[in-house]
Every structure is written in C-alpha cells, then in structure tokens.
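Quick heads-up: structures coming right below.
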Structure 1
Amino acid sequence: METAIAAWEQHLLRSSKLSASTITEYIQDVRRFAAWLRDQERMAPISDLTVGDSKDYRDALLARGRSPSTINRALTSLALFCDASGRATDNPFRLLDRVDLVEHAPQALKHSAWNAVRRAAEQASRRDHGLALALVCLMRYAGLRVGEVAALQGSDLVLSPRRGTVIVRRGKGLKHREVPLVIEARDPLLRYQDHRRQLAERWAAWAQVRRQSPPALSCWPEGRVFLGQRGPLTERGIRDIVAKIGQAAKLDAPLSPHDLRHNFATALLDPAAYGLDRPPLPLTAVQDLLGHADPATTAIYTKASPSDLARMLGEADD
C-alpha cells in the first residue's frame, strides 16, 4: 500500500490545485489507516478492502476520541485515495455513513460584554481618532463581513445625523445589498468620516510636496473608508484591531469580526437578549441584511444556547 500512497501523493502534487497543507493532511490520513491495518494484521491489497474494513476503522477513530470533523476528513481522504487506486465504482469509503456533526448556535456576546467592548473602543478613540469604534459599531450594528468592511469606499456610506445606509457592492457571491445604519453605527462613522477627510487632505499635501499623485485608495470619497498608518486597512489589520479591543475589554475569549456579526443577527432575532423591547425580525429579513444565499445559514442563529433557554424560562442571572 505504501507504493500506492507515494504514487497518489506525487499525482496530487503534480496535477491538483490543492494546497500543500491539504495534500499533506490527505497523505497522513491514508498512512494512519495503513498503520491501523498493520496493527490489525489486515494487510490486504486495496482491491480487497471492504465496507467492513472502513466501518471498523471509523469506529476505531471514534473509540480513540477523535472529533467528528477529524474522522469525516479521514474518511474523505481515504475515499479519494481509493478512487485514485481503481475502486471508484465500489469504493468502500463512499458506502459508509459519516459521523453526524452537531451544529451549535453561534455564540454571541452578552449585553454586558458588548458594553465592555464599546467602552474599550471609545477609550481607544483618543489614540486612533475613532477608527476602532467605527469598525466595531459598523460590524455590530450592520453585520458586515470583515472582507466587506475592508472593501468599503467613501461613496458606499450614505450618512446624515438622521439616517444612513451602507452599500455592499461586492458581498459574498458578488451579492449587492444595502443595510440601514442605526444611530449607534452612524454617530461613530460620522466622527471617523471627519478624520478620514483630514487624512485624505494630508495625503494630498504630502503628494503635492513630492510632485506626485496621491494614492488612489487614500482619496476621499473615491478611496477606501478605513485607513491605517500605511494605507487602506486589510482584513488582517481589521482583525488585529478588533482583537486588541477585545483584550482591552477583558473578555473571556478572543474577539473577532465574526463575533460582532453574530451579535447583529442575534439582536435582530432575539431582541430581549439585549434588553430591546421590540419584536424579532422575520428570518427572511435577517437573511437579506446578512447577505446569506441560503435561509438555512441564517436559521443557525435561531438555535438557542443553554443560557438563552435559561433566560427565556426566567432562570438566567445575566
């Protein structure tokens, strides 16, 4: 079997578009199976492998306490290996049921934790001119993905003291959507927008001194909304800022942009969790606001966690 594994590895390296790390995982999965066969004294050729062999291996991984995702990935690796080794029509690993994954509801921040995040971002405003506060409030109250935030241009924000909209022109799947901005998002964005205009003027003056054109992405309103010290913020830069705010807020777990998006969805579907006296939004409306193609993706947010159930029954402390 080792010869067949080596040949498959070379084939993947030469002709597939898989990353090197993915190929390494596939090969390691197959080699672990080969080692298990040796331990079980089942050194049959690939052509003689049965569904019983595949089931026994799956059950052995379960007995070792491997996670469902790890087991299912191993079974997928072995199915691909058998396909490449002449067992495509009677592949024993494709006739085997996968381990069911229990899908947990996304864990949104509690109301008190979000308040701590906002306070930490407000305190950072003295140093960053409101950048972090504008970022976390935009993701918390509009539900944008981190990539959508990084791609925003000045013309994508339609703001006034009384109303506002953020336009996502190239969302996931190239979907266009418009999200209304509540005052909790508008106010930080308006304050940061003033600073952003000043940055554009500084970049223009700097370029004029050097007799150059200012960088297009730094212009206003044509350029990117969120700038760092070296230019437009990348997704990684936004993640770093959000993580630092989470640390400053002394949260129990690291804070990510997706956590803030979770909060946006949870507050719409379960307003009482945030002390809001209003009815939940219909699932289809939340789907549109989040930019989900499949309503089943949005439905994940409707699953109640144990703390949610306790609160709904009047037993929660927080």
Structure 2
Amino acid sequence: MRIVRRGLVIVAIPSVLLATAGLEGQMPSQKSFPRLRGPYLGQPEPGIEPIPFAEGILFPDHCPVAISPDGSEILWAEPVELDAPRRLMSTRLESGFWTLPRVLPFTEQADGDCPVLSPDGQRLFFNSRRPIDGQERERVWMAFRTDHNWMDVRPVPGVLNQDHLHWQISADSAGNLYFGTERPGGQGSDDIFMVSPFEPKRSHGASAVPGKINTGSHESTPYVSPGGRFLIFSRIQADEGFGGADLYISFREDDGSWGMPRNLGPTVNSNRSECCPVVSPDGRFLFFLRLAMGYKQVFWVSTEVLSAESAVPTPTP
C-alpha cells in the first residue's frame, strides 16, 4: 500500500533536545527527538478517547510501535524520506531517559517494516522485501534478542512465506503466528490465517482461523492476545462500519473457534481507516494506525474500549 506522507511538521527544538540537527543521513525521528523520561516516552496517557501517540516525535507511517515486555524498548519502522525503503528504529529507556533512536543494523542496507515482538520479547518479526535466490517480494523475517542487540536474522521457516501475505502479523505465547493473506482456504480478498512455524509436526500447513472472523470482505492486520483469548483485526466492509476500514474484536469460544466479531465502535473507529492493532504488554493500552489520503498517525487508547459494553455487535449473517 502506498501511503502519502503528511505535510511538513515544524518542531520547535528547545535547549533540552539532543544536539542532532544538521547531521546528514539521519532518520526523521533522530532529527526531532527530545529528552524524554518515564513510561511510554513520557507521553500523557489516554483514557477511552484515542489520542495521537508521540506525534512529532516518532514517525512510523505503516504500522504502530512494538514494545518490549518490560516497557524499556520501543521499536517502529519509518522511511528516511518519501517513498524510500523503511528502516527499523529502536529507542531504549536507560538511566531514566529514552535514548536517541537508532537504526537496527540489519536494516541499514536492507528494508524493514512492521516490527512485531513475541510475547516473551525474545523474537522480533518484521516484513522485508530483501531478495532470496534472486526473488524480491514481501516476506516475514525474524531476529533473536542477544542482550541489547538483535542477531541471527533469517526468514521465518515453513509455509508462511511460500504464498501471498501482507502487512502486520501477530504471535501468541505458543508460537503461533496470525497473518492476513489471500491464499487457498480463505473466503474473501484477504482473510486471517494461522501457522505454527516452530512446531515440527504442525509447521507444514497454514489454515484460516476457524469460526466467524473471515468473510467475503477483507480481513487483515491481526493482533492476537498472548494467551490466544481474543483477536483484534481490521475489516473493510461497505455495508457496515464507520469508515474505509474498522477495527473488530473476536473472543475465542470454548470449542477453540472464534466468536462473532464486534465492531469497536465510533470511539475507536472513524470516517478514516483504522488498522494494525497492538495491545501493550501490560494490557493497558491499544495502539493502532489511522489512515486517510495525506494522513497517517499512530493512536493509543485505554483497553477499556475492548469490553463487550463498548463494542458494537455485528449483525449475524
């Protein structure tokens, strides 16, 4: 998907900012990063009304942020300039302050997009078009945590990368990966599938998630809770909803299938498009990407909006 960058944001740089202006080869977030302290970059926490996250500080344009289990590292992807390949960025909370964002070394010479952490924080998944055997297309790659670094970068094994997939994936604590794809076994243009690439006996097949999530419409960009109890995803459906794409939530039934999704309602969804949901490791906040022509911004909101009382029931087909 081609996303148009917003107009130039003018950021006043007081004396407390790190001295980074004027250096060549910097990413946008490096040029405007202030001296920040406290959880979540010290940003004012939201209630049940979504607000922009770190606006004018971080510049993710295709997916929200990924946060380590202890909250001490935040990762995201951003392009160095309009239409340029994206790089993976990281900032860490050290000695009470957030460090100047750095480009993860394995994306300095190759692209990286949509970072997603496993619930234990030991695996970093990301999208990349770096070539394999001379073929360049979108695949999911992974890296492994070693102290404060990420090492041993490789494509995710098994069938995940053998067919079409796109945009954000999600991992549960059992090592299952959830992703949007248009491949045999689905019902529409894109559907939510699941694969277990790290289980030898289960790694040879990807299957559409059972239950009532997938339809003839477009379902994509899933987030699954670590325990696999609920799944949030984006759906484009012309005859319902509030905008181009809305966020929905589905809870797992006793038989293991996924129940009837509920639209997260007008508090979360707007006349723009909402996608790429991620719940913070502490369970307190929902992050998501809001998009429109010429607009893109990461928002966050209290997870109180995920309660059944806050969501709008989806009519039974």
Structure 3
Amino acid sequence: MPVSRGRRRAKRHSAYGRTSPQLVSGKLNIESMFDRAKHARRPKGPRVLYHYTTWEAAESIIASQRFRATAHSCTNDPGELTSVDATILDAFAAAHARATGMTARLLQLFLKTYEHSRISASPRCYLICFSQTRDDGYQWGEYGVCGTGVCLGLRLFDIPEPKIPALASLFMPVQYLESEWRSKFDGWLDSFVDVFSLGNDTEHNWRLALDSLTVTTTAWALTAKVPKWEPEQEVRMIFLVREGASVQPTEEIRSDGTVKCYLTVPVTALRRMPVVEIIVGPNCNPATGRERAIRMLDAAGYHDAESKVVVSNCSHT
C-alpha cells in the first residue's frame, strides 16, 4: 500500500482483477502477478482448447509432449503486444489531465517512458495460441492447412501447470474491442488516481506506483488484439522470461525468409497432456486421417486412441 495520510477510502475493484493498484504483496512485477494468479481462486477456463496445425507439427507435439512458444515479434500479427498502445496512451493522457500533485507527475513520467518500458520493447515474451472454437472453418483455413491439417483438442485447465524455473506462465483470453479496453482502462485509472492521491510524496510510493502502472499496462498489452482477429477466439498461454533469467530460443528460417524464434516448452507437469479429441481436417481422406491420428496417439502411450479421433464435419473446402 502507498504510505498514506490515514484517510479512509472506499474499496475499489480493478477491471483486470489482480492487477489492482492495491495489490502489492511481495515483489510487484508481471511475473509475480502470474505466480499469484495460480494460487488464487480464478474463473475456470474453457473445458477444451483447440490447436489447429499441420500433421507434422501435431505429431511432433504429441510425441514430445511439447509445444513451440513463439516469440511475440515472430507471430503473424504485426501488432502483437502493441495493438493497445494508442488506447493506453490516450487513457493515461486523460487521467493525467484530471490528476494533481504527485499522481499527475507519476502519470507524466510514465507517459514519457512508456515506449521503452512496455512489454513489446522486451524480447522476453513467448506465446502458444489456442482457440475456443471447435471444428471451425476460419481456423481450418488459417492454421489447418486449408482443411488438410489436424486439430488437437486438449484439456489444459485444472491440471498441474509446468514448472520451468526461468519462465513464468499463465493462460489469458484475448480481448478484441477497443471500446471495452478504454472502459477498463478508465475505470482502473480512476482507482489508481484515488489511491495514490492519498499517498505521501516518497520514493517508496513512486516506485510502487510505477511498478503498478507497468504491471497493469503489460497485462492489457498481453491480452489485446484488434477486431480483425476476433474469429480466432484465442486463449493464449503466455511464457515470460523472469527478470535476471536467460533462455536460448531456437531460430528457424521460414520459407519466406523471415526468422521464427521459439522455445520448446511443456504445457503441463503431467506426463501426458490430456487429449480430449483429435479432429481430422475436412479436406483430409477420412480413413487415412483417422489411421494416422490413432497411430500418433498409440505411439505416445495414450489409451483408447480410437475413441479420441473424429473427422471434421466442417464444410470448409
């Protein structure tokens, strides 16, 4: 808590829950927010998450029990982690205009340094993207090799999470509407101004406030994409390299000459990921696809593989 002058204040709730400016237990950074979220009572995620991909990639995932978490700068979205920047800056400028004293100076400093402090300026964020949509034509077209690929349906909530010392991880759903972003930003900033306007002008309170602003804007940036991506209905597993830790991403040259950087990571501490179903793409040969998927599961030691494999009913062509 900021060191205050003892005035009573009403309890506020952040639009982003655990990124409230009043939450300051332990070290305040985005990794500690991830860690605390795992020990809190959180809303349950979708029962099944879907990952549309090529057959070769699916076979590698099932055999290794690992996914490739892609560096944020190497995804197919040129606005990855930056889509929300303009809205953040506009909301902060409006909050600065209505703030006074220490709080106004804090917001002004944050605005001046945001370009360098934002999460997109750091190469420590890696993403695995899942969808909430099952057997979906858009997903088959974009990620399932025009229906000739495969879709993995996995149960990834309410299971033991991976423990990787250098990385903090968390599942977060993506939000797509700018009007919703701005409403949440304004509500959170109102709370921030109320709380920190009561504090004394001390180094402790400045550091606390700047850390709170950085954690919150990072959470917003990690979960915002522009509306054109809404058909994906994405839930992303985010991996952040912890402060002071280092990792060695693999670099791969794509067919178009661009470089893809990724980490190969587990998504659970379980020996095997809980596979709910494997969906054979709508433009695959159904019999051949089923056989291939069953072999893939059998080879990885899954029981009752035949019952987990279905053929798409999607009309994508």
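Every number here is computed from the coordinates shown, using simple stated rules; none is lab data. This one's a predicted model, so the numbers in the text were calculated from it and none came from an experiment.
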Task: Value 1.41, calculated as Cα Rg over 2.2 N^0.38 Å, for residues 70-253 alone, assigned to which of 1, 2, 3 - done: 1
Open item on the list: To test your reading of the models, identify which of 1, 2, 3 gives -11500 for helix-only ellipticity at 222 nm (-39500 (n - 2.57) for each DSSP H run of 4 or more, over all residues; to 500) when calculated.
Closed with: 3
Task: Test item: percent of Cα pairs over 18 Å apart, for residues 158-229 alone calculated as 57, pick one of 1, 2, 3 - done: 3
Task: Entry that produces 1.03 once Rg/Rh (Cα atoms, Kirkwood Rh) is calculated, selected from 1, 2, 3 - done: 3
